[in-house]
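The following blocks contain the structures, represented as structure tokens.
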Structure I
Amino acid sequence: MRGRLPAGATELTLDGKPVKTSADGAFLIGFSRDSSSEAVLAWRNADGSAASRRLAVAPRPWQIESLPGLPLRPVPDAEYERRRPAELARIGAARAVPSDLMDWAEPFRRPAEGRVSGLFGSQRIYAGTPSAFHAGVDYAAPAGAPVLAPVGGIVRLAEGPFTLEGNLVLLDHGFGLVSAFLHLSRIDVREGQVLKAGDAIGSIGATGRVTGPHLHWGITWSGVRLDPDRLLAE
């Protein structure tokens, strides 16, 4: 959700946690698959009075996706346990960089062409082993097909291959909203590079945990995993 505070209002919180706002009161918030059914936005008006609004968060139906030919870990367990902590730390640090960018307020576009082959929120079962829900949207397309920035931002991470994500790019759109582009065959950007909507990020590939070439596009807001489809322009 994108919103704007009343003129002069400050100290916006969501369920008691601070929410970043622009100089003119613009903000965004988001809810993941398993969010509670109610949330509270609270702020302080220009006259110092407290105000709040309760938000109803409606559940959606989720699919179950069984991938019998894809193991939970695409590398041996010992290698995964050795590599994964450092990978998660690197990804987490890149997502946590503070940013005053306002690219999140612009209309988003699809980062790749192709059939939607995986939906956000689906419960994944890898070779009979249940795992976390699918935290993004998958676009199936030939290896080498272009991946483009859905909106502007700063590249915070551009490296790989990671055990699960393969070759990975993280693009910061501001205010805690970060896009992740997974399984790339080629990365065409560098960390710190400023992109605008439509700029080349890399090429679709099949690196990491995959059954074939595709782009996984994920979105997080302050660590909360969101459905990228909800950000696309109508």
Structure II
Amino acid sequence: MNDNAVMLTQAERSRVAVNLRPLDAATMLILDRSGSKPRVLMGKRHLGHKFMPGKFVFPGGRIDPTDRRMAATGVLSQICEDRLIARSPRSSPGKARALALAAIRETFEETGLAFGSTEFGAPESPPPGSWSEFAGQGVFPDLGALTFVARAVTPPRRPKRFDTRFFAIEHDAVAAKVEGVIGPDSELIELVWVDFDEAMQLDLPTITKAILKEVDARLEAGFGRHLPVPYFWEKNGSFVREEL
């Protein structure tokens, strides 16, 4: 391969990166407010990951088609649903619901924590894969326990882009736990409970720092669902913060 061919390939890759459409994703801030200071659960990503290796993050990931088919108890509050749909031309109440379920599923996959209710027994005929294992714990995911707290879109010109919705849930909403999920070969190799000041001292992605500051301020203001939801994105090369 000659140099011109190499340069062309790099240019093509650059154009692809610029035009890459963000993938829908959801993540979860798990909060413990039982002590004198609120704490949040952070996970350290495996050092072998190409995307953010070794960084501390909230559990989460891409939405999956099965998230639209999973049965759940409770409903998202109307204000959370409305804000999940806002500024999203292709969104609907069904997609808002699927995003919330994606946050619960990804949290279960990465931490072993099943958030929901055991009041109704196990869901019947769950989608195969992670949701089947979740239902095997005798738990229905509970959408009413979630609060939508932030949204962020990865800037253009990145090899991976996500349109991520951040949800928060109280730790006491855990209905079951699968042991042995965290380990040296897992996606998250370590989990730590830290207060918000301690969290800011960890090795964090930039957007994670921004979300922690927002949620800390939200807690100070009472954590009501009526409080504004920040929306971070890039416009003309500049970082933009809006409110939903």
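Just so you know, all these numbers are worked out from the coordinates, no wet-lab data involved. Predicted model, so just to flag it, every value in this text is computed and none were measured. Cβ atoms are built from the backbone, for glycine too; each structure is taken alone.
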One of I, II was used to compute Cα Rg over 2.2 N^0.38 Å, for residues 113-216 alone, and the answer was 1.28. Which one was it?
II
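For the read-out helix-only ellipticity at 222 nm (-39500 (n - 2.57) for each DSSP H run of 4 or more, over all residues; to 500), a value of -8500 was computed from one structure; give its label from I, II. Present the calculation step by step, with values, prior to reporting the outcome.
Values: I: -3000; II: -8500.
Going through each structure in turn, the value belongs to II.
Suppose you compute relative contact order in percent (Cα under 8 Å, 6 or more apart) for every structure in I, II: which one lands on 19?
Working through the options, I get structure I.
With distance in nm of label points 7 Å out along Cα→Cβ at positions 41 and 185 as the yardstick, tell me which of I, II scores highest.
I
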